[in-house]
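Asker: Please go over the structures that come below.
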Structure I
């Protein structure tokens, strides 16, 4: 671990901290302010889209209406994206002449991008046409991120809004929130930073693939495509699906250290900024900063653990004539090195992004444990766009409930009592996640059509299975790349895991918002447990870690932990 490495980690965190307040304040103005920013430029676009959709900002919805709108919109997205893939050989912008995508893979991909997972059981440059990449997949990079952000706003409104006498509790309008997230937030940032990335060497064209002859006379195909316009929203929307199979390790997606720094920052900026937005909505900014503090501590702990693990030699390469004095470079781009690989891996798995600039499958056992633990904590280490905020708020409610039981008082958060109905929905959210992951992992580990896709035996093979279903259920999309998931079994079960991890967890969140919105806000008293200081931040971190550890610790012991001790004794399995 070098001074330069520490400096790069510190620089990223300081820049992230610096932009959290202005970006969070901007998002508060967009979604909750009386007047939105850039009214002359962006407001006409918003009004035109709202008229096109037949929606109005004044037509707010209950949580049930909001959930129905979300589910219908998402279902249509799955169907349309599936159809585009199956028909891409008949559609324009296909200079490669690629044929239709297989039905099971098309289902998996349609579900993947609709749920903001972006799991890819295919190589982008060999499977998807330019039109499919843009009209099908990049479209979902915007709207799936907007959908997650919308659900977070609903929960924040349910926790902070005061009920009105004689009026049903309203929580916003799904169509309005979705359009505003795209028009005011995702699209402007994407346009600006796409130009920045293109200036640094990210390609942007509609050319056919280049066929060249190398110096030794061998032929090579160089893929082309409109990459720059999709790279930013891939990171900004915490989507992660790469235009190329190598994702952000590909020089056409991530050419140098500058683009790598920007891409990590884009992954983290909206989830971090939303903590400030929530503080503004709550009317107590310390509430937002206490949540940011919990996320930041978990993030930095993960970065340092992964960095420390990857500075050690790779035990699988022991005895070979290799210089491993700089650490484990297996599966890493030398233009990024160990520290930027560890930093990117922690950022992309702490959020629900899934983009990678190195192969997690090649990390040392404890280095690979960090991304896996990040996923199993429920994507709350900043988390995805929207998903991070509503995920950590679920843990906030759980923490307050536990604190209330410890001191014998009715638990309250922001002046609203947390009672049995809310806690049932909280526990449904908490239990759905491990049920899907462990259920599918157990099935795959004992079935021939599951283990036949493994390239590694022993504990590392189990880690690959656990990682795949955890990544799918957490709507992340990154992978231990030693597993071939492009089979009927894996495409189908992974698709079901993505759907369950997205919507079986979103619906309880919306229900909690509806339940909490009806409650009156009581003034703080001498027995009120403070939720805006270091004590609560520590409690929140403890609850997140304990829930994750108690649920997944046995499985983690059988995978990366066992692999670490075997490697220490010179064995791979």
Structure II
């Protein structure tokens, strides 16, 4: 867009904290195609993080004068490229020398916008308001230097809101767009266990913010929504929430997307599914089989991956549904066993000793078998062609047989497989463990549903699965994300993009997006369950019924669901969704710069 400059500010530029990192990074290349070298991302400078994904370069002539002026004020700008994101122009602001202005900034925000931050003790508020104010100063100074250019500034979440408010306070010649990904008050109320959606029209938002001690963040967010030229959010469900809690209906909905072309093709995912399913089966073998026999070849793998938000992410209703499912499958002789992974990071002290031992003993046996594999193969062939099949049972002889028997004996254990792979700091009070035990999901042999709470990040180097997040997903048969509070929901989209069927709800922004698309009713690929008007018990029963039906599908039907999931994921590609960003930018330009 010739003559237009877009600054996009987010606390998560080169600084992975949550889902906004994925939003900003994944769409950067699509935005760069619109604005070219006129596109600048702005984030915070943290050397320990930025050194891995930020390639610093000399500040270009067009920015150098502005950067020099800011340096005199204690604002140090690092210019470069964000590696792996289409390499857009990126400015990371080092603000430690500017931090002494924090109280003055808060004073200005109180006087101009009545943002009450008196007595605020949130380090994240102080840090982000100082950084974002510095970002606003950067954009404002650049706008003064180039009055002939159309300058657009987009700010993500309240964390970058200080920049937008600085520009408005100083009447900068800049078109502003504010995007809230989740309202701070809505998330807080939902996390407290209250029925957000049934209460939302009855509450006094400001009073509630003070009640929870989040008034500074809430009032910053509200001021940004009310004072931006264009107010946006990421989904239909959050637009409804914002209208009530922030007092302004969003002008444009900016659905989140992915670069689907960067994901494996369906053919590739089919190969990878088999590869990583074998890794899950091997894990299941040494996790469960020291205690009892389990046919891992006739087992389905379900998973939930999320932050540890017990209610918001629907972990509570998922556990209840698994309990119901376990009882239903007990009456189905041909039903497979189901192993459910809860990939939910928590505070861990270390791997459980028995899991370490099981792992070591399993691979001891495997190592010995590997040594003997050629001999074993020859004995099988000799026995088969001689029709002496009884000898097949006695594959290993002599000292090797005795050694393997000793290793197998060491492998066997009494008791039950643990629910959790690691020791937790507050295990007796842990909500997930207590809910699993309460619902009888304790990994007994007779349980058709077995659960593995896996409370560490899937990096590929955890000494257990040793598969990363996407690899672990590709080994599974179904991803389950029954969220109560989910402004968008990348996990079911990522799962579908990896050709694994997924399940979400109509309280998820992504779920509502999918509901509007034409889908295969028999094999929907992405299941969207109604939760908005249902109580937890009713929803848990319906979720259990869906999981039950899926568990009984034949292989052909599961493949059809995989195909449909992959097809639907392509509808959330940035090549389609980026037009909404351009629409928001044009609205802002028309309102602020073409008056």
Structure III
């Protein structure tokens, strides 16, 4: 049977297979079927992780830690067929009706994710493997620096093997880019300059040139190898020599090939920014919107929601203007906060250090009050770091990297300090709440540490839940005495406004054919964001269609469900219980989260 027939057969089987059974089961039958389902989920998780050396490293495992993922089309097809087969097996062998509540959630979530992957197969080429936000050109060095542990000589040799493996890996990336270009799928022109600069930064410094500074990869290799106290001087020197040779003999030429491709494609690129330009672009964007928000909201509905939220938040900002006695309209206030130096640390080593110190203090203040809001708290540690030079040019102002499940790596709240005007002081409180606690670190670390649920529910998750929670985590502290400084409260609205604007401009660029200039002009008119922020955010939405709409949609749903619970439960409502309920099942699609909340309300009322 040829591959296309195999795919069609398996898709049909997975979509139609079901298990019909009686409605009532004994506790023993439910326990047995649930155990059977969880065994299936754990086996499938292991099968999937075993096919990705990079995922294994991110999970703290050292299996195949001398290898990179396989980016070939053959591997992509094999992964897809495996996923279809796994879905078919689940529907064929597991009786949904005989599962306990948690196993039913796992079943439905597994089916949802598998069916979304199946739907996404049609769009597998509708992506930009080289982009300024997440391309392998910057992911590879960041991965080695942040995830590849070197605890002994074997780990160091694996690190060096991965340096040699960068050549074949980037060659696969180049092939994938060429395949898409042949289908008319290329990023807009502006992307190429940003990616080229990032590539050149990776191979800038020793041992690639005589500039007098060390490249990020060489510094990382030296630091990790020199830290091996159990390795004698001569073997350590050999490891360093081998790492240096891998960088000059393999990494540098690989990046040169990638740079040559980018330079050639840059000449062919256009300034058309939205995915409307791609084959079946409207259908693709609708898919991206559904998968990002886990809702059936249309682009027009998302756009109109954004306009309403922008107007509401503007009204809140005008209230703060009155509170602090500012004379002038909202545009004048925006200009004031953009230009007044009192709102920014200087872009100097001292300014960056002061920012990190204050960010840690804000986190400590929230940490001291967590018991008021949560019964369950994360065990994993959290650190604050600056974004590395090789990826700061295209990176967001802040982001979070999850901890290793085994405790070998903390959760990291990254701040991009390339230009301190991009991370204003008044934004610091809300940003720390979003990226650290009670936002991303709280939710992601707790999910990893949950007991009694399959591992596939502990890692990853959908954007609407993950980012919706983080945006909600910015908001609810306001109700409990945080943001006492009016300008810090303005910072909270400042960040919420950004998420509302995203609903307008993301749909604008991808369905209404807004140009990049139109998006930036909307930002300038409706937000106080500095030019670099506007530049980075606009570029992000163009290469990640739909993703940025999930924040506000998710936050509004979590808040809506909280208010529903308060109304229905009255004195029986507990904020701590509500938060624990939202967090205790890992990242769920919004409709499944709503079912959980409504079931909790019913139990509390009975």
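None of the figures in this text is laboratory data; all of them are computed from the coordinates on show. The model shown is predicted, which means the values in this text are computed figures rather than measured ones. Cβ atoms are built from the backbone, for glycine too; each structure is taken alone.
Asker: Suppose you compute Rg and Dmax of the Cα atoms in Å, for residues 119-414 alone for every structure in I, II, III: which one lands on 29.8, 93?
Answerer: Numbers: I: 21.6, 80; II: 29.8, 93; III: 23.6, 70.
Computed on structure II.
Asker: Computing FRET efficiency 1/(1 + (r/R0)^6) of positions 71 and 151 (r between Cβ atoms, R0 = 25 Å, to 0.05) gives 0.75 for which of I, II, III? Mind showing how you got there, number by number?
Answerer: On the way: I: 1.00; II: 0.75; III: 0.35.
Derived from II, not from the others.
Asker: Another question, then. Cα extents along the principal axes in Å, for residues 87-286 alone was computed and gave 63, 46, 34; which structure, I, II, III, did it come from? Walk me through the numbers on the way to the answer.
Answerer: Details: I: 78, 39, 23; II: 63, 46, 34; III: 63, 50, 21.
Of the options listed, only II reproduces it.
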